[in-house]
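In the part that follows, the structures are each spelled out as structure tokens.
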Structure P
Amino acid sequence: MVIGLWMASGYLVGDSQGSMAEGSADEPPSVEPMTVEVRTQTAQRVSRRLEAQGEALANRRVTLRGETSGRVVEIKVERGATVEAGQPLVELAMNDRRARLERARALVAQREADYKAAEQLGRSGFQSESERRQAFAALQSARAELESIQEDIANTTIRAPFAGVVEDRMVELGDYITAGDGVAMLVDKDPLRVRVDIAQQQIRKLERGAEARIELATGDSLTGRVTYISPRASEGTHTFPVDITAANPDGLPAGVSATVTLPLESEQAHFISPALLALDTDGTLGAKTVTDDGRVRFNPVAIVRTERDGVWVTGLPAQARIITRGQGFVRDGEPVRTVTAAESELDLDPAAGERPAITGEG
């Protein structure tokens, strides 16, 4: 009976060990957490930017017209010349204007003498108040005639009303012009005005006076400010015309294409390499960080600004441990070991041959 009990107990022990062995064979071997490189950084305040295409326009473009008639006797500037405000451009013949001026001056002198005599006679009682008034009216008429001929003479010299560039000249020496005929086209390029069209979804984010960066197709750069925002959208396009005005002391050309960058609202964002961005299985753009308990977190992000060597993104924690190497081999929620760039001198993808890179988060 003792032997039977012993055999039974041995059988039971053996069975128990066999079962444990079988159970151990079914358990997967333990896997060491992946090692990833991280960089700890703090979010910074950065402005969103709106980029728009437009055209650089002259501040003013005016056709100068004659205000009197006459023959062109002198042309003082050529096409393309830079002129100052008040500078003579074209001279017209005086003809009989000098003689008319002398007659007008003489008539004024005569009317002044007549009026003085009428006043003296009126005070002595030898002339009526009505006659004195007639003398005064004649004096005023003579003075008006003098002013008219003086203005007509001044108009024989056609001057630049503002500083600018003579874009075109419509008369030649010997031409006869009348009042209203075009003489020259004058362009004012300082300041330079850039017109862009802003989408209706963005227009409320702009303010007059906001600073803007202008890149001309010529390769030149300017800094300007928003000076005009249309109160209504254009029909058909539903975009709003917006003007940016910039000082142009170097006389950069008008009529060229321009790219305008406008700052919008500012917010906290991280600056990272585009190589750190990934898509999850739903196509959501994000970046991977490591939590305080050592697990991977996939953070959906939004790009707020793009620069030549990186992008500014929102969606990451204010203080983030961003995975900079090894992010392609770990999944959301997976425990990992971390090293900093200074500590990392080894290949952080030792299992690359056994474990394929992860392109999406499951």
Structure Q
Amino acid sequence: MPIRILVVDDSGFFCQQLTSILNNDTDMKVVGIASNGQDAIEKVKTLSPDVVTMDVEMPVMDGITAVKHIMDEFPVPVLMLSSLTYEGAKLTLDALAAGAVDFQLKSYESLSAANSASARSLREKVKAVAAARIPGRKISGLVSIRQPSRPTVEPGLVNVARRSTQRHSNYKVLLIGSSTGGPVVVQKILSGLPATFPLPIIVIQHMPSSFTGAFASRLNGICQLSVLEAEDNSPLLPGTALIAPGGKQIYFEKNGSQAITRIKPEDPRVNYQPCIDISFASAAKTFNSSVLALVLTGMGADGKDGAKLLKQKNSQVWAQNESSCVVYGMPMAVVNAGLADKVLDADEFTSQIIKEITA
């Protein structure tokens, strides 16, 4: 069965454009169009779509309010379509906090051709969102993006075969890698840590450059920690979380006794900017066995190769469990490769981090 999609946007032209792009894939079918959030709620009720693409700013009812109602009444995966502006990023992050699964940058020009890179990216996002876990959702004939077979690992269980033999009391940095579904989990983890947290924190979240500053600002207003978007030569300080800037790569090096970030331009040969593998590899080289790294929800396998390098240095790698992931891709890759020292529910990370570093 094709993925059934409801398109929500107050622009009739954009709805037609989006419908053409999505229907270009035989695995998808647009079953309805809504012009505002209120109309979307009614059509979710009558059409029971598998995915909703949602504009942010609309008359009658905006996209964020609509997402809240949909998640409360008829849970279905929502993909937000966001503008490139800072304000658009802030509103989209609010929508993710309200329950939307992911977002796609909204560009009339880049989506004008059905086979453009942006159009292909949109269709890939829709497929990933269709397979996402939404509390209370009934799944009907969806295409799964998960691999069919994998080892079973109980939540919180230590991977004895690959874990390091030494007790880690010398952590120097906490790294967090995440993608689809990650912003909410990152917020959950960071908001539970005290201002006196003894380690610097680096968050490598797959996000475009127009979003990471807004993400840092949002977290800084919620958390006791200081949260900033990383810049070139930013010092790694206890009680401070740095968000890797979108569209670039973040590395680490020592300037005397002080660890700092190095921000470098994106490499078109690398799929992700920022890339978790690149940052994990740099941390392994700079901090050796003193890294605690988390691999959170997200599609694909970014983080697996970097986790392997961290394990070779005797650092710790923890993965999010399947049941609490929106998309069980990146953590599954780490677990299946035998690289996870612990597999934890999203709600367990904060307490386990504090317990680990203060032991």
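Throughout, read-outs are computed from the coordinates displayed, never taken from laboratory work. Not measured: the values here are computed from a predicted model. Cβ atoms are built from the backbone, for glycine too; each structure is taken alone.
Here mean count of other Cβ atoms within 10 Å over residues 195-202 has been calculated and equals 16.0, so which of P, Q was it run on?
The structure behind it is P.
For relative contact order in percent (Cα under 8 Å, 6 or more apart), find whichever of P, Q sits highest and give me its label.
Details: P: 25; Q: 14.
Structure P gives the largest value of relative contact order in percent (Cα under 8 Å, 6 or more apart) among P, Q.
Given a value of 43.6, 175 for Rg and Dmax of the Cα atoms in Å, point me to the structure among P, Q it was derived from. Write out the running numbers ahead of the final one.
Numbers: P: 43.6, 175; Q: 20.3, 64.
Traced to structure P.
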>> Quick check on the output: -8000 is helix-only ellipticity at 222 nm (-39500 (n - 2.57) for each DSSP H run of 4 or more, over all residues; to 500), derived from one of P, Q. Which one produced it?
In response: P
> For which of P, Q does distance in nm of label points 7 Å out along Cα→Cβ at positions 43 and 91, calculated from the coordinates, equal 7.2?
Replying inline: P
